[in-house]
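Below: a set of structures, written as structure tokens.
Just so you know, all these numbers are worked out from the coordinates, no wet-lab data involved. It should be emphasised that the depicted structure is a prediction, and the values quoted were computed from it without experimental measurement. Cβ atoms are built from the backbone, for glycine too; each structure is taken alone.
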Structure I
Amino acid sequence: MKYTVELDINLPIDRVIDLFDSTENMYKWMEGLQSFEPLEGTPGEVGAKSKMVFLSGKREIEMIETITVKNLPNEFSGNYVAKGVYNLVKNRFESRGKNQTRYITEQEFQFTGFMKYLAFFMPGAFKKQSLQHMKAFKKFAECQIAE
């Protein structure tokens with residue numbers, strides 16, 4: 001399953017990148033993030049692997065993030081592996097003028113086991129969740145006072 005989601009953030013691109021490119025900020029906008037544990041490399045840099053634990057309802061979801069490309073604002077990509085799910089994510093940012101940035105994410109999912117059936121019957125749920133994460137980042141970013 002592949003899809004692209006876009007939204008505009010009412011901030012200059014440099015500010016958006018500063019906020020996005022911070023592992024400390026993830027807790028402020030990634031709903032359910034309980035922990036972020038570096039496993040290999042420098043967090044946020046190409047080759048880095050980290051364990052992320054999310055709480056979704058009463059369920060704990062553990063995934064491994066591997067950063068594959070970091071060339072901001074043009075691309076920040078990685079893969080995310082959880083039980084039954086392999087997700088390739090490509091994030092891009094484009095300036096839309098002095099105070100607006102377009103945030104674009106391309107997602108590709110591969111599923112195994114039970115997740116294959118869930119994805120078949122609920123494909124819109126994944127796109128909806130991606131958009132929720134983007135909207136949460138937008139809300140967080142737009143509420144920050146320039147430092």
Structure II
Amino acid sequence: MMDIHQILKHLPHRYPFLLVDRVLEIDKGQRIRALKNVTINEHFFSGHFPQRPVMPGVLILEALAQTAALLSFDAMEEKQDGHMVYYFAGIDGARFKRVVEPGDQLMLEAELDRVRVGIYKYRTRATVNGELAAEAMLMCTMRRVE
């Protein structure tokens with residue numbers, strides 16, 4: 001498990017772009033399950049859509065990527081020093097199956113599929129109450145920034 005304070009030590013993201021609230025379980029270097037509480041106070045709901053608030057699909061994918069980054073950062077022997085950034089390298093097979101609305105708890109899962117030449121590939125899925133909301137294969141890479 002990882003609470004918000006530990007998440008902040010691992011990820012460089014901050015409000016309004018930090019999209020993971022808690023890590024529920026983690027199998028080092030293999031898989032992770034995390035949680036995003038979706039509230040009406042999210043900044044994007046004022047424009048997406050005012051009459052029927054819906055979490056944008058790209059932000060669901062970003063939440064999944066942050067979850068995958070937490071899995072990778074947790075597996076690293078060295079501690080995050082704020083100079084490692086996790087970038088998208090690709091997204092394959094993204095599918096959106098259910099609308100995510102205020103009040104939902106978004107369960108985020110990522111499983112490491114493989115690592116090749118510095119590219120990490122993850123099988124990811126987001127669910128609400130056990131119902132599939134989104135899934136995708138995400139490719140990411142880490143880069144040191146100064």
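Which of I, II yields 46, 29, 27 for Cα extents along the principal axes in Å, as computed? Matching structure: II. Which structure, out of I, II, was helix-only ellipticity at 222 nm (-39500 (n - 2.57) for each DSSP H run of 4 or more, over all residues; to 500) derived from, given a value of -8000? The read-out comes from structure I. One of I, II was used to compute Cα extents along the principal axes in Å, for residues 52-131 alone, and the answer was 45, 24, 23. Which one was it? Clearly, the read-out refers to I. Of structures I, II, the largest value of distance in nm of label points 7 Å out along Cα→Cβ at positions 68 and 100 belongs to I.
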